[in-house]
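Read the figures in this text as sums done on the coordinates, not as results from a lab. These figures come from a predicted structure and were not determined experimentally. Cβ atoms are built from the backbone, for glycine too; each structure is taken alone.
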Structure P
Amino acid sequence: MGYRAFNKETTRFLHRHPGVKTNVESFATAAAAKSAITREAKRGAIKAEDFAVLENSEFAKIEKTTVVKNLMTGKDVVQSVNTPHCCDVSRETYWSM
């Protein structure tokens, strides 16, 4: 069991926002996730009111998706907005590994 700190509007993880120093994707406790949000807000990297915390299983139900084009086939692919660049079929990094 873990907890995710994410943007309420976009559902992007806290660590994927520009200027954020934390690199933790899933926190052990809800308090740890809330603390990370507070730290980044005090640094001025984010607005705390734009972020929320949910358990991993609950977050999976609300996570948004995006449609991208497969770089090799040109077909549309639906993927999570939190897909890392190395796993994104629309990026050259995926195909060069």
Structure Q
Amino acid sequence: MHARIGRVSFPADRADDAVNQVKQDVVPMLEQADGFKGFTLLVDRSGGEGLGISFWESEDALKASVELSDRARSGVADAAQGQDEGMAHYEVAIDTMA
């Protein structure tokens, strides 16, 4: 399995806007992508930062979803009046949530 971590920063009082955007738009969009396995959102409300982790069944599925991920981060940043802070790709070496 592979994972993408995307970061978005925003004013602390806009955390709910970021969460709502992810819940309403990002997750349903990701669920339609081939090879999608799951998503976790971490939010630092006081620091104004969100970290999304999407999980993919293969490296090919991860690579095929890059444009989708870019649109998702941009949409969250816009909704929360924040900034897209980029992404990174990883191989999942240990997963205890399955």
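Supply the structure label, taken from P, Q, corresponding to distance in nm of label points 7 Å out along Cα→Cβ at positions 6 and 30 with the calculated value 0.8.
Structure Q accounts for this read-out.
Once relative contact order in percent (Cα under 8 Å, 6 or more apart) is computed for every structure in P, Q, the highest value turns out to be that of Q.
Can you say which of P, Q returns 1.03 when Rg/Rh (Cα atoms, Kirkwood Rh) is computed?
Value 1.03 for Rg/Rh (Cα atoms, Kirkwood Rh) corresponds to P out of P, Q.
Supply the structure label, taken from P, Q, corresponding to distance in nm of label points 7 Å out along Cα→Cβ at positions 22 and 70 with the calculated value 2.2. Of the structures listed, the value fits Q.
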